[in-house]
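Listed below are the structures to be examined.
Where a number appears in this text, it was derived from the coordinates with a stated rule and is not lab data. No experiment lies behind these values; they were computed from the predicted model shown. Cβ atoms are built from the backbone, for glycine too; each structure is taken alone.
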Structure 1
Amino acid sequence: MVSGTVRERLAAMVASASDGAVTAKEAMAATVPLSALGMTSLAQMRLIDAVENEFGVEIDLADDGLDLLDDLGVLERYVVKAQRSDS
């Protein structure tokens, strides 16, 4: 994994997936859903791919997948928990 906290890395991934529509700084400070900041459904799909590839976790859209993608803190907790359960 790239250096930095999981949250920082996820914020950078949000910025990349959204082609900069949502900056990493905005994602870190967000008090509204990321979709309200400009995170599109295409960006969400890109984010899923990036998170699954980098952290080795699976995001199941049938469960809470879409909710995970709208809140950086919720996504961070999910990734950390999934990594612990795989250990």
Structure 2
Amino acid sequence: MGRTDVELSTEVTGLIVEVSGGIVSAEQARDETANLLEKGFSSLSFLQLVDALETRYGVYVDLEGDTRFLGRVSGIVGFLREQNID
């Protein structure tokens, strides 16, 4: 049986906190009113997040494509679902 959206959101939130070095808290990551850049997430943190997502879930994130989904936990979960991650 696969993970629920809540479980995936929790995992993604943990990755965000980890790669940001704690600059973005779990509460901030879950707050959908602003994207991660507005919360202090750096470009290096985004690259580390992409690497973590690719490693953990076996997906490929095309950095030359539309990457706006990376700005919010819900967008990342939606991307993972599109990649058939459960």
Structure 3
Amino acid sequence: MTNTTTLWTTVKDELRERRERRAAVRTLREDLSHYRTPAEIEDLLVAVDAQEASGEGAAEAPVIRAILHENLQRYHGQHTTLRRAAGL
């Protein structure tokens, strides 16, 4: 193969891998969107910590935590807005 062909193959492979990672994160985000309340999120965070401590899912744990923290921020943001609207 020529250098151009090798470069082109490398670029295509990297783009495909990025698309696959984005699709996996999007699916994970959709799956975790059902965990909305602080109690639900805390339960799942404990489970993620336990699974990571046992050596399973170590690569996915930071992504899961980030998504769950976003869910928690969204929850608190919505409830703060409702409280302000109610004059509390």
Item checked: Comparison of 1, 2, 3 - label where distance in nm of label points 7 Å out along Cα→Cβ at positions 14 and 38 is highest -> 3
Margin query: Given -29000 as the derived value for helix-only ellipticity at 222 nm (-39500 (n - 2.57) for each DSSP H run of 4 or more, over all residues; to 500), which of the supplied structures 1, 2, 3 does it correspond to?
Written below: 3
Next item on the list: Work out which structure the value 3.0 belongs to, where distance in nm of label points 7 Å out along Cα→Cβ at positions 6 and 70 was derived from one of 1, 2, 3.
Entry: 2
Check: Given a computed value of 2.9 for distance in nm of label points 7 Å out along Cα→Cβ at positions 22 and 54, which structure among 1, 2, 3 does it belong to?
Finding: 2
